[in-house]
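In C-alpha cells below, several structures.
Please treat every number below as a calculation from the coordinates, not as lab data. Note that the structure is a prediction, hence the values are computed from the model and not measured. Cβ atoms are built from the backbone, for glycine too; each structure is taken alone.
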Structure P
Amino acid sequence: MPELPEVEVVRRGLAKHVTGRKIALAKVKNNRALRNFEFSIKTFEKTVVDKSILSVERRGKFLWLPLKKTKQAISAHLGMSGQMLMVQKEEKPGKHARVLFEFSDKKRSLHFIDQRTFGWINLEDLVQAPDGRWVPTSVLHISPDLFEESFDLEKTIINIKKRKTGIKQALLNQELVAGIGNIYADEALWKSKTHWAISCQDLSEKKIEEILFSAKEVMAKALAKGGTSFDDLYIDVNGESGYFENELSAYGREGERCYRCDLEMVREAFTNNRSSTICPRCQPRNTPKR
C-alpha cells in the first residue's frame, strides 16, 4: 500500500497538473470506485462538472482536491494499488481505469486507475479538524502526520505511551500518527533499534521520540527518491516508479545481512497477515528498562 512518501509524490504531481483547471467531464466507469457517496453516480458526475480545482491536499495517506467557490472536495485514497495518472486527452482508458476527469482546457486528463479496487474517490464536505485544518469528513478522525505544521510531538508521544499494544501497532494507527505503514514502520524501528512487539508503555518518552524522528527521517529520504516501488502498482502521475527500495534497511530484507551488525535479518509474524523484518541482535525482544 502506498504510504506517506508515495502519496506525497502523487500529491505534488497532481498539484502541478490540475491546480486551477476546470473540470469539463467526469465519468465513473466502475461504481465500486465511488465510495460512500450518498447520491447516485450521475449526481457525482454532474456536481463536479464546471468546478475548478483550488489545490491538492494531503494528510497521511489521504488526498483531496478542494473545489473553488464550494465547501466540498474530491477526496481519494489509493488503497493497495490506486494510481492517479495524467494522460493525453485522446488516450483510451486502460482496463483498470475507474474514474476519469477531463478539463476545459483540453489538455491532459486525469485517470484514477485501480487494479485491486481497494482505493476510492468521493465528493465530500470540508469540515474543520481539531487542529483547525479543513479536511474531508473521511479524514476527520485522522491525526496530523509528521510533516504537518500542526503535528503535536509532545501530545503524540503521550498518546502512544498510553497504549497497551506493541509499538509497531501504535505506529500503524492512523489516529495516533498518520501516514506510516508497514514499510516505514519497519525502517523506523530498525533505525531506532526497537523490536516491533515491545509495549508502548514499556518505552520511555525519549525512545518514542527517537522512533518518531526515525520515521520522519526515513520518509523524507524516501520522498526525495520518489517513494518505494516494488512493482508497477505504485507509480507517480507520469507513470514513473520511485526507487527508494534500493535503500531500505529492514523491510523485505529477510535472509540478508544487517547493515549495522552483519547478522542475518529475519521476518516475524505480526498481525492480520502482516510480518515485520528485524535484526535479532539490533532489535532484541526483551523489555527495555524504564
Structure Q
Amino acid sequence: MLEVLVQMAGLILCGIGWRWLKPAGLEPVQTRKVLTSLVYYLLLPALVLSVLWEAELGNTSFFIALSAAFAVFAGFLLSSLVCRVCKARPAVRGAVILAAAFPNVTYFGLPVLEATFGPWARSVAIQFDLFACTPLLFTLGVLIAARYGTAAAGVHNMTRELLRIPALWAAFLAVSLNLLDVERYTLLTGVLGMLERGVVPLMLFSLGLSLEWNRTQWRNLPTVVPVLLLRLLLIPALVALFASVIGLSGELRAAVVMEAAMPSMVLGIVFCDRYKLDVGLYATTVTVTTVLSLVTLPLWYRWLLG
C-alpha cells in the first residue's frame, strides 16, 4: 500500500507545484475551480453511474451506509464534547466539528480504496459517500455551520441543495437500472469508461491545488491536534468495532474503516466561508490531516489485514 500512496502523493505534489509555479499565468483558485467543476458535473457522475449500475446492492449497501452514518455522528458528538471542554469560540467550534465529522471519502478515499483493494472498492467509497455522508453533510452539516457561524445566510432549503448534486442523480439512475437489471450496451460502457478514468488523477491534482500553508496557520496547530486524533485515529477505531458488531469482515470491513480514517473533506472550506466559520483553522486541518494520513492509512491497512 505504501507504493500506492507514494504514487498518489506524486499527483498531489504536482498540484502543489502548479499552485506555486502558476504555469501560463493561471491562478490556482481558477485552475482548481475549472478542474473540480469538470469532475463534479461530468466525470464523477459518469463514474457513479458506471460503478453502481453493476454493483452488488443489498444488505451490504445498508451496512456500508450505516457505518458511514455512525462515523459522522461519532465525529460530531466527540468533537462537540472536545469543544465544550476547551470552551472554543463558536466560529472555531463549527470548523472543528465539520473537520472531525466529515472525511474526504471521495476525492481522496476513492483513489486510495481503488488502488489498494481493486476496482470493486470504488463501490464502497461511492456508497459510503452518497448513501450517508453527502446527505448528512447537506442536512446536519448545514445545521452545524449555521448554528455556529455568524453569516446572515441561514439554513437554505436542504432538499433543494441535495437535488442539485449531479452525483446523487447519477446514483439514483444507476441504482434504478441495477435493480431493474437493465443491460449496459458496449458503446455506453466505452464512453463511461473513458470519462471515469479521468476522475482519480484530477481529484488528486485538485487536492494538491487546495493544500496551502502560510505563517498564520502555525497558530492553528494546537487547535488542530484534537481533530487529528479524532479524524485519523479514534473515529476509525470506533468504526472498526461497529463494523465488526454489524457483521462486516475481511476486505470489506477494512475498506469501510479506511474510509472512516480519511482526512478532513476539502468541501468544508466552502461551508466555513459561506457561514463565516474559522476558514484558516479548517484549511490548516485539511492540510495537516491529508499529510499525516499518508502515514496513518498504511498503519490501518496493516492492522486490519495484517
Structure R
Amino acid sequence: MAGGTHDYLDDPRNGTIRISINGEMFPRDEAKVSVFDSGFMLGDGVWEGIRLHRGRLLFLEAHLDRLYEGAKAIDMDIGLSREEMRARLQAVLDANAMDTDVHIRLMVTRGVKSTPYQHPRVTITPPTVVIIPEFKVAAAGAGLRLATVHVRRGAPDVQDPRLNSHSKLNCILACIQADKAGADEALMLDPHGFVATCNSTHFFIVRKGEVWTSSGRYCLAGITRANVLALCRDNGIVALEKDFSLIDVYGADEAFVTGTFAGLIPVNDIDGRNIGGEGCPVTARLQGLYRALCDREAQG
C-alpha cells in the first residue's frame, strides 16, 4: 500500500508537546478531559484541522468561519470571540516554540454533563476547547489506492454531511471497510449513488483536461477543496462541481484527493482500476499551484 492520506514522518518533539485545554497548558501525558464531557460521551461538538506554514496559520479565517457556523448550527455558543480564539491558538504555538510544519486539531465540545444524557440542558460547564498542535510533515507516497464502500454519505435531514462535527462514525465505518479491502481511503457515494467524497478527504477526477468534483451537497465544505476550485478558475482549468458516477471515475485520466494536512495527493488505483497511467499532468500542475498559494498565504 502507498500509505494513507494522513501518514506523516515521525517527530520525537511530539512526545513533549503542550496541549491547551480551556486556555491552560498541559504536557501531552497529562492532557485529559472529563468522562462526562459531551465530546467523549456523545460526539457533541465541532472541530477544525489547521496547518501552520512558515509562521502563519493557513486560511485561518475560513477555518474560523466554518467552526463558528458549525457551532451555531448545533446551537452551541463557543464562549470565545474570534479574536480570543486566535489568541488561544497563538498561545499554544508560542508554548511549543512552533513556527512551521505543524498541524493543529482544534476541538470544541458542548462541555461537561451532570449525568450521561444527550439533552443540552444537563450541560453544567461552558464548552470545552482543546487545541492539540503536532509537528507533522506528510510522508511522501507514490499515489493512493481507494476502495468504494457500501457506507453512504447521509442526507441532510439525517445528519448534514456538511457539518464538521465530532460524530464521525459513518466515516470511521467507511475507513474500516476500505482498510479491510487493502485500500488507503474509502470512496463514498451519496444517497443517489453518485460519487460524494472520501472518508477524510475530498475527491476529484480529471477527464479530458477538465477537473470534476462532486456537487458538494453531500460533503464537508472543504477549505482545500474550495482553494483548488479557485486555482482552477484562476489558471484556465475547467473545473466542474457536478453529479457523476463510478463509470466516470473508472474512465478518468487522473484522480486526486485534497485535505488540509497533505494538500493534493494523487490517486492511482480505484477498485482495482489503474488511474493516471504514467503521468498526471493536471494533478502535478495543481500541486505546484497549491504550494505556491500556501507560500503566498504565509507571506501575508
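Some observations on this one:
- Which entry (P, Q, R) yields the derived value 41, 22, 17 for Cα extents along the principal axes in Å, for residues 67-130 alone: R
- Read-out Rg and Dmax of the Cα atoms in Å, computed value 20.1, 63, structure in P, Q, R: P
- Origin of the derived value 1.8 (distance in nm of label points 7 Å out along Cα→Cβ at positions 35 and 219; candidates P, Q, R): P
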